1. Given a computed value of 3.5 for distance in nm of label points 7 Å out along Cα→Cβ at positions 36 and 68, which structure among I, II, III does it belong to?
2. Thinking of I, II, III, which structure, once P(r) over Cα pairs in 10 Å bins from 0, in percent is computed, gives back 15, 27, 20, 15, 11, 6, 4, 2, 0?
Structure I
Amino acid sequence: MTEEERSGETDANRRLDNEIADEFITFANNRQTAGVDPTIIASAFRHAAANYTAFACVHGTGDPLATESITEEFLQMLKFYENHHRG
């Protein structure tokens, strides 16, 4: 699911989404500068993302976890950023 397809998402929410993501990237860059392997950081982020996504679903909406759309959204972003970083 793209950002535009998220139901009910406002421009303000998208800006906040990007702002928080940038904070995570800054954290990751700082950890990498401190000597942590970037693949370990990426694994930790996936772990945290799964944990918090499940938490948000259970405590936010109470709806069943939409694993198919979450997985598709992640794959789209992953492919986009792979292309971005490869130039």
Structure II
Amino acid sequence: MSFLERNEKNIQKVEKRIEKEEGKIISLQEKYQAKKITKAKFNIEKRKIEEKIKMMRARIQQLHGLGVKERKHIEEKAKKKEEKKEKKKKS
């Protein structure tokens, strides 16, 4: 498994975790509307979950950046290899 494949897999995992956290916010809203928790507790919990989501989204951005960097590296490597082949043919 190449680095790019692992990177894409990690991105998908983080996106699934974000969806779960968003589901938690929805369940919190339902509890609040059913008067099972107070508004203060709702806001505190919601803020914690939103911070987690924010960190996960930052992680996704970082992983995307690593993927772009790796693709560029692979392209440069292929270009150098091609230049070496052309140099050998000329010699």
Structure III
Amino acid sequence: MRIKGRVWAGIWLLFAIAVAGWVVARNTAGYVSARESSDLADSIEFLESHKTDLTQRIRRAESRAVLVPRAESLGLRLPADSEIVILQTPRYERR
């Protein structure tokens, strides 16, 4: 049985449509991936700025300007230099 020209044209047309569909699907997937990547980059930027804000707030709350008045309002006093003991953890060398 021999395939006629119209059948070959139909086969090539179906092949071209399949390739075009594959290209469209691939472009759509690339667009979706790029959009997700952009959204993640925006989230990272927001979270980093939020982390910076929280770090600044922690440093401000740990400062003497904030802690001393709070301690005095609780009836605590500032220790003398001879009353302060600084403990350091020992450093172990890796071998």
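Only the coordinates and a few stated rules stand behind these numbers; no lab work does. None of these values were measured; they are calculated from a predicted model. Cβ atoms are built from the backbone, for glycine too; each structure is taken alone.
1. Values: I: 3.5; II: 4.3; III: 5.4.
Structure of origin is I.
2. Values: I: 14, 42, 36, 9, 0; II: 15, 27, 20, 15, 11, 6, 4, 2, 0; III: 11, 14, 14, 15, 12, 9, 8, 7, 5, 4, 1.
This value belongs to structure II.
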